[in-house]
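Each reported figure results from applying straightforward, stated rules to the coordinates on display, with no laboratory input. As the structure is a computational prediction, the values presented were derived from the model and not from experiment. Cβ atoms are built from the backbone, for glycine too; each structure is taken alone.
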Structure I
């Protein structure tokens, strides 16, 4: 069986950067799992790259086909946004292929229930909350239409989504502190190499 490496972290912890570096590392040979979302596409994003951007009718169809592994719905200031992992033609751990996905403790726990503990490998990236808030604000200012209210909602929601209770319940103990991207990345790659041997 292949492994599914699940990269997790609150907003602005650098998980997207780490994720991209891991995918680019040919020695790891990780295949990305592109998750699905109903949220609007952001400037610079492409459907099929960061996410598959879909509508509610697609969610209904995928659900009826039994392809949704896990689904999370967030009540944002712009309406309900759904994020989901779909067992589509690009995802088959039985093939021996190792995969990479970005998730949350909740999505990780649901994937463990679906694929099993022996397949799922959690990688939790952490950063001081003050540093995260600075990073999130800097990123949002670059948007053509900044959504500061949503940025704040997400920052506060992360405190609940990544609470110590939820992390413990999901069995996520190991953490990677991202004070230095290069050091954090090296720790993560060493850990992943040990898991996918």
Structure II
């Protein structure tokens, strides 16, 4: 079974975090929601989530991927030394290192974006020096996966499944969750 660590900092973007958790768990991926501190974490729109674990309890060797949701809470991720070390460790060991919306800024702070193709929320672009910026919904480059923002949470989640080697599950969920119908009706 694949295992994913999703970090929750106070003021996280709920859609970006919970969509990933929902989609991955539907595919039977173990997703551990990890709070930087405390058991409960409040998102940027006032939704409080009970975490599965605290950052101090993480043994990162047990995970295939790390997910960083965006939102104003990105600053809390970016300013946490343990988070930056985890991001570096995942990246350097070749494991999937992912971020959506404002969270690619954490990847930049960790010093792992140089020369890589990335995307982010438009206002974050100026903080991603030394990368090759793309305006695609989701960008994959080696073991880095990034996405634009709340509206791209579903395609980001499916791309994450595919990057974990779960292509069949991604296809099945796109159909079962009516994502393909949505895409065919987008004007």
From the coordinates of one of I, II, distance in nm of label points 7 Å out along Cα→Cβ at positions 96 and 160 came out at 0.8; that one is structure II
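Quick check on the output: 15.1, 46 is Rg and Dmax of the Cα atoms in Å, derived from one of I, II. Which one produced it? Write down the numbers at each step before the final one.
Numbers: I: 16.4, 45; II: 15.1, 46.
The read-out was computed on structure II.
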With helix-only ellipticity at 222 nm (-39500 (n - 2.57) for each DSSP H run of 4 or more, over all residues; to 500) computed for every candidate in I, II, -9500 is reproduced by structure II
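When you work out FRET efficiency 1/(1 + (r/R0)^6) of positions 120 and 152 (r between Cβ atoms, R0 = 35 Å, to 0.05) for each of the structures I, II, which one comes out largest?
Numbers: I: 0.65; II: 1.00.
Biggest value here belongs to II.
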The highest value of distance in nm of label points 7 Å out along Cα→Cβ at positions 16 and 128 among the shown structures I, II is in I
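Which structure, out of I, II, was relative contact order in percent (Cα under 8 Å, 6 or more apart) calculated from, if the result is 33? Mind dumping the intermediate values first?
Numbers: I: 33; II: 19.
Only structure I yields this read-out.
Thinking of I, II, which structure, once distance in nm of label points 7 Å out along Cα→Cβ at positions 48 and 80 is computed, gives back 1.8?
Working: I: 2.9; II: 1.8.
The read-out comes from structure II.
One of I, II was used to compute mean count of other Cβ atoms within 10 Å over residues 72-79, and the answer was 20.5. Which one was it? Display every interim value, and only then the final one.
Details: I: 13.0; II: 20.5.
Checking each candidate, the match is II.
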